[in-house]
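Coordinate-derived values only; no laboratory data. Quick caveat, the model's predicted, so the values are computed rather than measured. Cβ atoms are built from the backbone, for glycine too; each structure is taken alone.
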Structure I
């Protein structure tokens, strides 16, 4: 199999709570997210990127929000499932690049921990995992502080 590229996107509205899960790391915030699982937009976007690269659908097909088994589950579990699918298809992570889109919380102080968590779940070198953050300069739902989003791209290479 040739190298494969995938793209993923996820968004969740803010709701009640005192932290958000981002890249497998609890990040203190004055709100949580409205989600069926833990609502980790970084992991959900990365899972969709991996599943897209494998041409295996999206995260909702593998972990439907209508299924109570996935209620409040740690999204690292979803990422580990994607890793097992990569293994089954003879693929390994070449690299992953995740961009978190929000005005708050501040992502920068948590990037190293996020990279470590994602690399560990994917059995990859930390140098293969990039996490960045950006704002939308006050524009749109993320700019108004209504929620948080993430984009991810990945390159899968033959193992």
Structure II
């Protein structure tokens, strides 16, 4: 069963989903790839995981480091899961690049190289925005590239974390 809950953020409504024990989704309505996350049988639920996520998001949107994230259970391919685990290692208030993530993943897998574009596709399909911080990934030239929730939201999230420019810090 899939449960859902709404959260009102300064950047607009956020929809959260859960399997009953962990978060399985967090997205802005209309976000690219979000429709695949919402199941027709989903129903509103009052769950401890939603309370934890709301508390985390409230601290985050107040400009504070919200600390440890609630339990997550994103669904994806093994490759996507590996990329999302790398995203979770990007510290609050810091950025990295698709190229750097690709190099990291290549090292983990014992490969000479990895496609930054393939990593970018996996980043773009992150089902749990903000908590799995895909907004902290930028282009090698420091540009804001791709964000399923929209580039204006990506910029706002980076600003909120005190990242004054798009350059890696």
Practice item. For structures I, II, calculate distance in nm of label points 7 Å out along Cα→Cβ at positions 11 and 75 and state which one comes out highest. Key: II
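For structures I, II, calculate mean count of other Cβ atoms within 10 Å over residues 43-50 and state which one comes out highest.
Details: I: 28.5; II: 14.4.
If we compare mean count of other Cβ atoms within 10 Å over residues 43-50 over I, II, the biggest value is for I.
Name the one structure among I, II that P(r) over Cα pairs in 10 Å bins from 0, in percent of 12, 44, 34, 10, 1 was derived from. Show your work: numbers first, answer last.
Values: I: 12, 44, 34, 10, 1; II: 10, 40, 36, 12, 1.
The value was obtained from structure I.
For structures I, II, calculate percent of Cα pairs over 17 Å apart, for residues 83-122 alone and state which one comes out highest. It would help to have the intermediate numbers written out before the result.
Working: I: 44; II: 23.
Structure I gives the largest value of percent of Cα pairs over 17 Å apart, for residues 83-122 alone among I, II.
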Check your understanding: Where does the value -8000 come from, among I, II, when helix-only ellipticity at 222 nm (-39500 (n - 2.57) for each DSSP H run of 4 or more, over all residues; to 500) is the thing being computed?
Key -> I
Practice item. Could you tell me which structure in I, II was used to calculate FRET efficiency 1/(1 + (r/R0)^6) of positions 19 and 51 (r between Cβ atoms, R0 = 25 Å, to 0.05) as 0.95? Key: II
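Computing relative contact order in percent (Cα under 8 Å, 6 or more apart) gives 33 for which of I, II?
I
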